[in-house]
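Pasting the structures here.
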Structure I
Amino acid sequence: MDIKKEFSSNKTLLLLVPGLEYNSLIVDVVRDLSDKDICYVTLNKTSDSLKDIFKKNKINAEKIVFIDGISKTIKKSPDQTEGCYFVSSPGALTELSLTINKFLKHKFDYVIFDSITNLEIYQKKAPVEKFLSSLINNIKETETKALFYALKTGEQDPLISKASMFVDKVIDLEKSGS
């Protein structure tokens, strides 16, 4: 899959990722986009663990700013550090929305949202759907392009189906063979 090519004709993408391919995929995508400014929203791994993964794979993460929604749920974290802003939890949708919208004003080239399927662990279906709809509409009003990950599990199908209506294109990595 050529992510830059996909972004040439789409502003928002939903990437359906088989669980076994998740770690290699995040590395490949960030490697492909790392020459641009990226806002990486992580609700799955801590920003420190992502930085370690990128470093081990020789990816320059200087142009990446993280919004970390997981660290404060597992350890004491400040509100922000160099290149990272922490939200209280993945379920704090209002806080998450306000933080992402603040970053959209800084004209990032890309927002990577990792992952929408983590949201339903912390929130009910209706608020998650409303959050995603609002976020994607806000992104579409900017120059920023956005990539949303969704781990492909049967129980997440209703959320994936709903999110599919909001984005420009859905790429199912299992079906595409990428």
Structure II
Amino acid sequence: MRIAIDVDSTLHHYWDQFAAAAKRRFGVELPYQDQMWRIEALRPEQVQACVEETHRDEQILAADPYPGAVEAITAWHAAGHYIHITTHRRADAHSATERWLDRIGVPYDDLYCSGDKIARAKELGIELLIDDSPVNLLAAIDAGIQVATIAHPWNREVCEDEDVVCGADWLELKRRLAPLLEKTTA
């Protein structure tokens, strides 16, 4: 199977980095459990400033993967699945993202930093997208791509959709995806 996997809030807990930037820069508290997809406590330019800060090389390289993420992806890759790492990070974050993936030991066949994950997924023939964004998950479903996610406050509504495989963490997500991935292993 051809699998696309997001980075921020999918491979690592990005929210802590983002919330720390919002607190430091703007004095705004952003408790994880209260977050929805649109961040109403910050103006759009403030959100962008926090994203830019958290996508600097040192921030990217400091992230720790979610428990079980590296092991799940390693097992999938070893079983013959194509792994495409996809992120909305700017193109100039590619090198740091690549170094981070190598540091944590995630095997992958392709890494793409771009604003349009779904168009790239369609180009590559991706069959499964693992992402936290409800926007990306719904667009992928519309494009005929199967989807999965780690549960977060901002995507809990799409987790209720029967077309979305949702896990509380990577261990549960791997378990829930096993029947799908086992039947497509080469």
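A short reminder: the numbers here are calculations on the coordinates, not readings from a lab. Keep in mind the model is a prediction, meaning the values are calculated, not measured.
Brief remarks follow.
- At a computed -0.30, -0.42, -1.15 (log10 I(q)/I(0) by the Debye sum over Cα atoms at q = 0.12, 0.14, 0.23 Å⁻¹, for residues 39-118 alone), which of I, II: I
- Parent structure of the calculated result 34, given that relative contact order in percent (Cα under 8 Å, 6 or more apart) is the read-out and I, II the choices: I
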